[in-house]
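Engineer: Quick heads-up: structures coming right below.
What follows is calculated from the coordinates using simple rules that are stated; it is not laboratory data. Note that the structure is a prediction, hence the values are computed from the model and not measured. Cβ atoms are built from the backbone, for glycine too; each structure is taken alone.
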Structure P
Amino acid sequence: MGSVFYIVYVDASGDPGKYEHAKKNTRHYVLVGLMIPAEQRVNMDDEIRQTLLEYFHEEDLPKEIKGREIVWCRKEFAHLKKKEKRELLIRLLNLLKGHSTICYAIVVDKAAYWEKYKDASPASLRRWSMHMLLDRVDRALERRDSLGAMVYDYEGKKDTAYRKLLEELKREGSTYWPHPDRRRRICRLVDTIYFISSELTFGLQMADIVAYIIRASYENPEKAEYLYPLVEEILDKDPETGEYHNWGLKKIP
């Protein structure tokens with residue numbers, strides 16, 4: 001196996017329910033996996049903390065950094081000026097790039113999804129998105145001759161469904177792209193999906209920020225225009241074409 005072991009931090013932005021404009025719920029659901037070399041995690045945590053200390057006093061450090069709250073200067077970030085907010089987000093995203101982070105994202109247009117799949121449900125959308133992410137991350141690890149462990153924000157009862165899905169894909173294989181007629185067993189993600197509170201790790205908080213920026217690029221582009229190019233830099237790319245569409249980022253349906 002390769003010498004690099006990756007921790008894959010997973011988080012989502014947007015709700016998985018059917019899009020209804022009158023209810024003002026999100027049109028898109030974005031699931032992100034950040035592959036970060038395990039050996040770089042401690043240094044990255046230290047650098048994130050030191051960066052935050054330039055905007056907060058030690059006793060006022062935010063309990064958790066979330067993309068939406070920073071972008072809209074809400075809650076613990078309400079004191080930030082527009083310039084400071086932009087600067088903080090840019091610096092955080094550059095830290096990901098500086099620590100060899102590889103990003104995979106699944107973007108679901110829920111209006112189109114429900115139009116195509118009439119019997120869809122929030123549970124089926126979550127399952128399909130996670131299936132696609134697991135498959136892509138496992139292939140990425142295989143290309144690098146590496147192993148990885150997946151960490152996801154604790155979601156209570158949903159945890160069981162995701163763990164069962166991974167067990168199924170390890171045992172029976174995935175039918176997903178590029179060979180839907182053949183099954184490929186997930187073999188590079190070790191053990192199970194580990195669930196912890198996002199408050200306990202900057203890795204999950206950074207996944208939240210990236211997922212929010214990607215969703216905002218579709219729904220509030222003016223809020224993401226100076227940030228999305230930085231996300232593009234860490235999206236995994238086709239080694240032959242250099243493109244990330246249908247590679248590091250997959251939009252469905």
Structure Q
Amino acid sequence: MKLEGKSILITGANRGIGKSLISQALDKGVSKVYGTCRIPGSLNFINDDRLVELVMEVRDIESIKKAREKVSSLDILINNAGVLHNIPILTSEDKLINAQEEIEVNYLGPLNVCNMFWPLLVKNKNNEEKGVIVNVMSTLAKVTYPFCGTYCASKHATLALTRGLRAQLSDFNVDVLEAYPGLTDTDMTEGLDHLPKVSPLKVAKKIMSAIENNDSEVYVGDDSIEMAQQILTDPEGAQKEANQYMPDPLTSS
């Protein structure tokens with residue numbers, strides 16, 4: 001797919017990977033970029049007439065409906081908005097609300113957005129071009145690290161969502177891309193500075209290239225690529241390795 005002249009919508013566009021996706025899309029010559037954020041004025045870091053800010057909360061159906069009214073046509077939808085709380089499956093009651101937020105943003109968010117925008121992506125079967133949905137996930141959609149088990153659960157759900165979308169949209173000329181960035185240098189991963197990270201710009205470039213190449217999945221970062229290979233050849237070993245990353249010891253009191 002040629003990106004030049006296309007219209008694209010990116011959720012969670014005000015920081016991290018989303019911010020870099022905007023700059024890459026504009027560099028590729030798209031005709032319009034719709035970037036979503038929760039706070040008005042959050043996209044003022046770029047001055048380009050092709051950029052349209054949509055104030056939208058992916059957990060709020062009414063908010064998504066209002067944003068949808070401002071989008072006349074769409075070729076590519078990138079579900080990038082996400083949240084990470086390093087919470088294990090068994091945790092204190094006060095932290096369960098954070099686990100709920102992960103499910104609402106990481107899984108229900110893309111579900112809500114796709115249901116609202118997919119009709120705009122449908123292309124005529126005689127058209128060589130296709131609509132595209134990109135769901136930005138993580139290799140943690142395929143393996144579970146105990147110290148952030150609730151986040152992993154939300155991404156596992158998103159993977160199932162992504163593959164279900166691909167099946168349902170196959171008759172509508174819409175491709176679905178699974179994006180698996182490794183640990184990325186964003187504010188979400190602050191506190192993990194002892195681990196190697198990939199830059200948001202590199203992630204954005206790889207995602208755009210994957211769209212251009214009509215790929216069904218893309219892995220970015222050495223840790224992501226290595227994990228993908230291990231999951232393919234030795235899934236049980238990959239999970240055993242992940243199990244070494246335990247949270248603080250449990251107490252029954």
Structure R
Amino acid sequence: MTKIMGHRGARDLWAENALEGFREVLQISVDGRGVSGVECDVHLTDAGEVVVIHDATLERTTTGTGPVTAVTPEARAAIALRGPDGTVTQNHLPLLDEALDVVLAHPSAIFFIEIKSDAAHHPYPGLAAKVVAILRARAVPAQRVCLLTFDLTVLSELHEIAPEYPRMLCIYKGNAETYGGLDALLTKIDTWVDYAAFHADYLAPRFDAVAARRAPDRITVWTPNTPTDLAAWIDRGVAYVHTDRPDIALGLPGAQ
């Protein structure tokens with residue numbers, strides 16, 4: 001059975017990376033089935049806050065402007081999130097701790113936390129360690145979280161400082177080429193990375209070759225959203241499908 005995850009909460013249904021989205025997606029029930037968890041993205045501000053947002057800048061998803069790094073705690077509290085249609089919502093720009101409050105209130109939901117890079121695509125010094133410190137301070141069980149990134153150096157750091165937490169490398173054409181090609185990258189991560197996550201369009205023509213190297217239950221995909229695309233990935237038996245439309249995915253055979 002393929003588990004369904006709400007991508008950035010469920011960004012086609014609620015404001016992206018909003019506490020409301022995390023809360024509401026965990027309440028979805030289709031034929032008695034619900035999502036297995038949610039995914040979010042985190043950046044680090046100059047003030048040391050771990051903020052939940054996808055982009056390194058504020059404009060696309062919030063009422064703010066400029067880089068996330070420059071957001072002060074006072075400014076953050078006043079920044080509102082925009083909904084899927086661009087309208088301003090009542091949701092504020094949240095901290096990782098606030099998102100954890102929501103997800104951990106659910107009895108079993110898994111929280112996939114993507115550790116982002118800055119606007120220049122460089123890892124934030126100290127962000128991985130801050131995320132781990134937050135999780136450990138709250139005694140978050142390893143089975144309730146997965147840490148993911150596109151950057152192999154960040155994942156290596158997580159492997160070293162927090163081996164107890166499952167790890168996921170996000171793979172697409174760009175970083176596969178950076179690391180010497182997909183085959184070489186799969187070899188690099190084979191023994192110590194729990195899940196390889198792929199953009200669905202990148203993986204589709206390569207699925208058989210990848211599945212010959214790595215069992216489908218160690219593969220995840222993002223973000224199929226149509227019934228046809230979702231059904232195709234569920235039929236392949238991948239571990240997780242990260243989707244913006246979990247309400248559609250949960251109505252399909254084989255979804256869990």
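Engineer: State the single structure among P, Q, R that was used to calculate Cα Rg over 2.2 N^0.38 Å, for residues 73-128 alone, giving 1.63. Mind showing how you got there, number by number?
Structural biologist: Working: P: 1.77; Q: 1.63; R: 1.39.
Computed on structure Q.
Engineer: I have 18.1, 64 for Rg and Dmax of the Cα atoms in Å, calculated from one of the structures P, Q, R. Which structure is it? Write down the numbers at each step before the final one.
Structural biologist: Values: P: 17.8, 56; Q: 18.1, 64; R: 17.3, 51.
Clearly, the read-out refers to Q.
Engineer: I've got another one for you. Using distance in nm of label points 7 Å out along Cα→Cβ at positions 17 and 137 as the calculated read-out, with 1.1 as its value, let me know the right label among P, Q, R.
Structural biologist: Numbers: P: 2.7; Q: 1.1; R: 1.9.
Derived from Q, not from the others.
Engineer: Hey, another quick one. Taking relative contact order in percent (Cα under 8 Å, 6 or more apart) from the coordinates of each of P, Q, R, which one would give 23?
Structural biologist: On the way: P: 30; Q: 19; R: 23.
Structure R accounts for this read-out.
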